[in-house]
Structure I
Amino acid sequence: MDMLDQSLGQLARSVVGATRVFNDYQLDFCCGGKYSLRDAAQRKGIDAEEIVQRLANLQGATDETDWSAESSETLIDHILLRFHERHRQQLPELIRLARKVEQTHGDRNDCPVGLADHLSEMQQELESHMKKEEQILFPLLLCGQAALIGGPITIMRMEHEQHGDALQHLLALTNDMNLPQAVCSTWRALYFALRVFREDLMEHIHLENNILFENAALLSSVHA
């Protein structure tokens, strides 16, 4: 199938390094992964053929891990260490920086007022979500309880959609994380860290939605 007609989720799963390219174009490959590359590019008003060329150049030319070829156990370990622990480190610092920017520059029209509160809400939702994965879903997957995973995976996918909506609101609050002119070093540090957090969370959701959960669904169908 032509890359243009494959969904962003399929491409993120099958082309190692594709998520990096999608991030460059702000294409949502996790929660919006159902859209074809053609449709997603058209919605953004960008050149789909340019993206196809970059994806083609990646094939066989990257040293990134192909997580679709790894076991569920290995992938879960990676998700726990690389994303769960990282989000728990990122969000308190993001909230601190956002509050400082709002307190210092709240009188500016371009100040992201409300960002700290929004990040606090994201922290609460993410912590609840990650605990469900750590205490319920991941143990079921590791124990091979294929018959019991359908419900928890459905809930996790729904919560991923909510995380995607939260990321969209984050972009709205920060003018797509574009820095205004003449801002302080704290404001610059905040937006840089926000970009890293957004990319991390999107990669996190992608690995679960498009690889871990898809593999689990295949396993479940085999045992059905």
Structure II
Amino acid sequence: MNQLFLMNNTFSLETIEFFTHLSSHQCAQLEKIGIFRHYDKGEIIFYEGDVSKYFHFLIEGEVSIFKSNTSNETMLIHRFRAPSLIAEVASLKQIPYPASCEALQTSVILKISRDPFLDLIQNDPSFSIAIISSLTQKISALELSLQRHSAPNALVKVTRLIRDDSDIFNRLKGIEIAQLLGITPETLSRMLKKLKSEGIISFSKLDGITLILPKKLFEYCG
């Protein structure tokens, strides 16, 4: 069961990256329309099809965005680590959430009521900076994701991921990385072994990925 936190006693908006550009008065305006909620690992934050009544600012933790098909199989769309704004496009367009959101670890989310927040943006455009910044970052992330998923084979997918975000091998398990790339964990393991055998990378569970021959890796990236 998620828990409600009193904003003033738990977090200070002025110390949160999204809101550091705002004045004390502006933060106080947000406090009137927002609530902090705590979610345990595995807890659903919203379901696909739910009405988008809130803007969700991920303050602590990590969440996944996923879709389910008729066979109850889930397709992982993306993972977000704090700080991040989640599903803001649905809230801006005032449409149902196109996917579901689940807490991957203990997480804290600031939920701000949609309509009052949109009113604030209309009266004071500086409130929109967090949304503009989030959308810009997500466009860049989407471009990289599309490059990886449009790759002609698994090796190119893996090398492009190493090029773009080698730290992901420290943060996620192999099965989670394979899901993001749309390949099997066995295929991911084979590709990493190939790159390691060719001296392009070193790889261990403790240290993750270390790039040794970047030029050769970039050749594989295409």
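Given that P(r) over Cα pairs in 5 Å bins from 0, in percent, for residues 15-54 alone, derived from a single structure, equals 5, 16, 19, 19, 18, 14, 9, 1, which label among I, II identifies that structure? Structure II accounts for this read-out. Source structure of the calculated read-out (FRET efficiency 1/(1 + (r/R0)^6) of positions 47 and 199 (r between Cβ atoms, R0 = 30 Å, to 0.05), 0.05) within I, II: II.
Looking at FRET efficiency 1/(1 + (r/R0)^6) of positions 183 and 207 (r between Cβ atoms, R0 = 41 Å, to 0.05) over structures I, II, structure II comes out largest. Tell me which of I, II gives 18 when you compute relative contact order in percent (Cα under 8 Å, 6 or more apart). Computing relative contact order in percent (Cα under 8 Å, 6 or more apart) on every structure in I, II gives 18 only for II. With FRET efficiency 1/(1 + (r/R0)^6) of positions 127 and 167 (r between Cβ atoms, R0 = 35 Å, to 0.05) computed over the structures I, II, the top value is the one for I, the highest of the group.
Assign the value 0.35, calculated as FRET efficiency 1/(1 + (r/R0)^6) of positions 23 and 175 (r between Cβ atoms, R0 = 41 Å, to 0.05), to the correct structure from I, II. Source structure for this number: II.
Quick check on the output: -12500 is helix-only ellipticity at 222 nm (-39500 (n - 2.57) for each DSSP H run of 4 or more, over all residues; to 500), derived from one of I, II. Which one produced it?
II
Any read-out appearing in this document is the output of simple, stated calculations on the displayed coordinates, not a laboratory observation. Just so it is clear, the model here is predicted, and its values are computed rather than measured. Cβ atoms are built from the backbone, for glycine too; each structure is taken alone.
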